[in-house]
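Next up, some structures in structure tokens.
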Structure I
Amino acid sequence: MPSIVAIGDLQGCAASLEQLFDRIDNTPQRRWWFCGDLVNRGPASLASLRRLMSLGERAVAVLGNHDLHLLGIAAGARELQSADTVSDVLAAPDCKALIDWLRHQPLAHHEHGHLLVHAGVLPQWSLEQTLALAGEVEARLRGPDWKRFLRDLYGGKSPTRWDDRLSGIERARVIVNGLTRIRLCDALGEMALKNTSAPTQAPAGLMPWFDVPGRRTADTTIVFGHWSTLGLKLAPHLVGLDTGCVWGGKLTAVELSDDPGQRRLWQIACPEAQRPGADG
């Protein structure tokens, strides 16, 4: 496979990203995958978005929950919270171009046997179904009524379990949560969205989404972030990359490979931008 380096949750830590780029040989053939949560909580959301945009077709960035939150603010569907650090984006002269670029990014990307998502995949979904469902939401975000879609998306409670019979905005909410917010769920795939515990501290009956028996994507290598209390997770079919950069942890990159034993790892120590405790 070509040289693809996957990078964990950036969350506006642009300086750490530049240090990582300096550490890794940036050959023209090398491509960059970003696991989402490109913005928010860190000190430089605007610089982060501009840098990723400058990479052009060399970069693939999936949307995370914080990216969707920024889109929601831009759409009038969400309000700025005290911990948000996206005001620089909203006040930028190129804000419209940045928001348009962001809303055209995918929720899931599959290439060379690797599936890139922000948080995970509901265990009921096959690879093909995951990509199709992601495409449903992507089409709405890229369409002319994207602001109304986001107002509806954030306008009510969501079911916590997938059902093929779901339709309309409830269907979209479960798709979004299953790709951008999932961590723990039960054996039937019901999501415990408010629980951010590490797997070792999970309540009885809950387990990481990737440990659910019979998970239909078990033979697909999934590259994901979102779960800082999980930390680095490298297994034959799993590449978990959120190592808490914004919380004073590390920004992690892994060069993907068909042979898990040939993966290369880089990490940059990061200053603490915010104290741990809020949903990352």
Structure II
Amino acid sequence: MSTLYDQVSEHTSRLVTKQYSTSFSLATKMLGANIRKDIYNIYGFVRLADEIVDTFLSFDNRALFDDFEAQLYRALDQQISLNPVLHAFQQTYHRNKIPLEYVKAFMNSMRADLDIKDYTSKEAYEQYIYGSADVVGLMCLCVFVQGDCDQFNYLKPAAMKLGSAFQKVNFLRDLKDDQEHLGRSYFPNTNLAQLDEASKQELIDEIEQDFKDSYQGIKDLPVEARFGVLVAYRYYRQLLKSIKNTPAAQIKKKRIRVHNVKKMDLLFRSFVRYQLNLL
């Protein structure tokens, strides 16, 4: 039975999602009501962890992260937390039987942001993306399939590819902040400080292949999840298109965005295609 504290915790995660990401919040609203709150709860958790390592730079963010991690595992073990975001997440974790290994992989990648500034090998780069993005997609997939193991295993590769595509787009979108404020470079064998058109196109080709590999999985998602994920997919494709049309020199100087009017247009077009079964 849902308690008032449960409701407050879920509302907190929904508020975190709305305030930090209008695009993800919009996509989540398009999900079925029976799965929507669990996706908010997952996003609230991953956003809070990411915020610690990316934003709280005037504090001892390593100590903050250590404390957050201890609270997280205590919440998963005791099935309660006085941190509303962690309380909401632990409910989603238990309700959907999310594997602990996904949570650990995510936390390992977040901790890596405290220590690693430059990813020089493809192996390290792929390991970071697995933990920071792929497993988040797999947590969401646990919610989408509602315990259907066969469906989960079938959709797992596509969910990982989609998570990878989203994260790589984020890397390019946030290139300026990552380089100037955080001193990070995620793409191996690419000098992002001197990014040229050829290198940019190579990265875009890699991302477009990830999107291509994920698309059939979107079409095969349960109906409650399909439209919401399609909206997120189309938003990130548009963001990638904007990056593609922006000179490499400009990507290093400004954060690429999709304006709200374009987001509404994408939502409308996605709805029409979905209703007409034109996926």
(request) Looking at mean projected area of the Cα convex hull in nm², point out which structure of I, II has the largest value. (result) II
(message) I have 2.0 for distance in nm of label points 7 Å out along Cα→Cβ at positions 86 and 102, calculated from one of the structures I, II. Which structure is it?
(response) II
(request) Consider the structures I, II: one of them gives 3.3 for distance in nm of label points 7 Å out along Cα→Cβ at positions 54 and 158 as calculated from the coordinates. Say which. (result) I
(request) Determine which structure produced the value -24500 for helix-only ellipticity at 222 nm (-39500 (n - 2.57) for each DSSP H run of 4 or more, over all residues; to 500), calculated from the coordinates; the candidates are I, II. (result) II
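Read-outs: derived from the displayed coordinates by stated rules, not from any lab. Bear in mind the structure is a predicted one, so any value in this text is a computation, not a measurement. Cβ atoms are built from the backbone, for glycine too; each structure is taken alone.
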